[in-house]
Structure 1
């Protein structure tokens, strides 16, 4: 196994990568984040150079093409980042016996289920983004059977572009917001996902063999709809003395998008909890500390 080098996080500006940096700093864990242009994972030479320079004890791939709708018109780029690159990373990690964690998505499922999806349920993604991530999972596991592939869902944080940030922006400009109420999933805070990923990487680094490799689900406990998530966000904003619009539930048919979304994509995290002892808190519980960071209580105005 590798020595005591830092954990290498592939990706730098994304939500998960930034939360991994913050979590590692809090826990005094040595970690190096490298993303484009310094490291483009679709180029083997860049991967080889980075691994040689960093000498990591583990690798977490947080780099991803996540623009679900844009992917319909940019399939080549989506597959390059979500499939080709992760496979090259996985192969390089396997060649050096470096523990490798790859992050995937609930969008590998078509949403026709009615109970939380397990790791062995058949995948059938509805769009380019989901297909690129599903194919990435297959390529990663083929290149590196000891890799751990972690599917998560509806990720949000204080960083970057995500549903939470969109709702906060709309709250400033719209008296009424219409939000889809027939897609169900689990909003997952990257602020709680990141420490869990670090725990998984640490566990893998302690092992003498890669007998924990495979697919795992890791998302917030519970489930809701995008409308339910928006309603909770606006309730939190109101409690902080901030502006919040009325929120109206609508069906998906009234909000057409280039890419289809699964109607149901709740993930069953039983295997993750059994093997790694990791379970994330309820989705509603994780929302409050995230908003504490980006939308603190407003001071009352003097009379």
Structure 2
């Protein structure tokens, strides 16, 4: 990985400026969950499928971005924006999010059925935010380690500041909130060849160079496995997309290994370094993390920025 990431023209260095806080604190659930690349990969594909279930979002992405020509690159850039929002310095996060919003402000059009849409429609912004939160949370809970109800609530509530910067008006604060939002939109959900094309690419072995094709296929099927059943039914993703027991074991082993083995070159480790914490901070035991943060009280969740 490069030391400095470029996103929408902004150069993002997760290691500087030294001491600048992120939008989320080091002891937040967001820092814990987003450090796991397996949970992010599974949750990200799940979120895309939930978004593409609505023709307005599907048309907006397909007609106004490079997704149809470079779905892998576009997905990686979206993932990087999420990481900047969690781990990046506040100033960089606000710049990147502002750039995303300005780009979205130009996106509007008509679905194949003739319905007008705008990317900044509050209903669509709320749904996109909800799908990302749902995907990452449920992927971590299912494949990395089980989370308590309080931990799930904390994760969803922690995203309020980032969500507000994106223009989210009705953030979800529980999985019940997600279900209520989803059920209002379900009558709109429909199968579409674009969904299948996207999944074929994710299963092809091209999405993550160096990762065996069977594991990439398993990751895509894992994403489908955490879709709410009613959404999977609406999208007509049948048993050919089931996650087998062997594949699920492989995913769990990979996800749990990522939870234990520090990625010294990733954004999470660099953000720790920026704040004066060990690069391996997020991979230490909860007790050891608390001991370290006791010496840095300003870095704890709820402390003034």
Taking distance in nm of label points 7 Å out along Cα→Cβ at positions 46 and 270 for each of 1, 2, the highest value is that of structure 1
If FRET efficiency 1/(1 + (r/R0)^6) of positions 254 and 278 (r between Cβ atoms, R0 = 41 Å, to 0.05) is calculated from each of 1, 2, which structure is the one that comes out at 0.95? 2
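Using Rg/Rh (Cα atoms, Kirkwood Rh), single out the structure from 1, 2 with the greatest value. List each step's numbers first, then the result.
Values: 1: 0.98; 2: 0.95.
By Rg/Rh (Cα atoms, Kirkwood Rh), the leading structure of 1, 2 is 1.
Can you say which of 1, 2 returns 4.1 when distance in nm of label points 7 Å out along Cα→Cβ at positions 182 and 294 is computed?
Working: 1: 2.9; 2: 4.1.
Structure of origin is 2.
Thinking of 1, 2, which structure, once helix-only ellipticity at 222 nm (-39500 (n - 2.57) for each DSSP H run of 4 or more, over all residues; to 500) is computed, gives back -18000?
Values: 1: -12000; 2: -18000.
Working through the options, I get structure 2.
When distance in nm of label points 7 Å out along Cα→Cβ at positions 174 and 222 is computed for each of 1, 2, which one produces 2.9? The partial results should precede the final answer.
On the way: 1: 2.3; 2: 2.9.
This value belongs to structure 2.
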Given that relative contact order in percent (Cα under 8 Å, 6 or more apart), derived from a single structure, equals 28, which label among 1, 2 identifies that structure? 2
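Each reported figure results from applying straightforward, stated rules to the coordinates on display, with no laboratory input. Given the structure is predicted, the values throughout are model-derived calculations rather than measurements. Cβ atoms are built from the backbone, for glycine too; each structure is taken alone.
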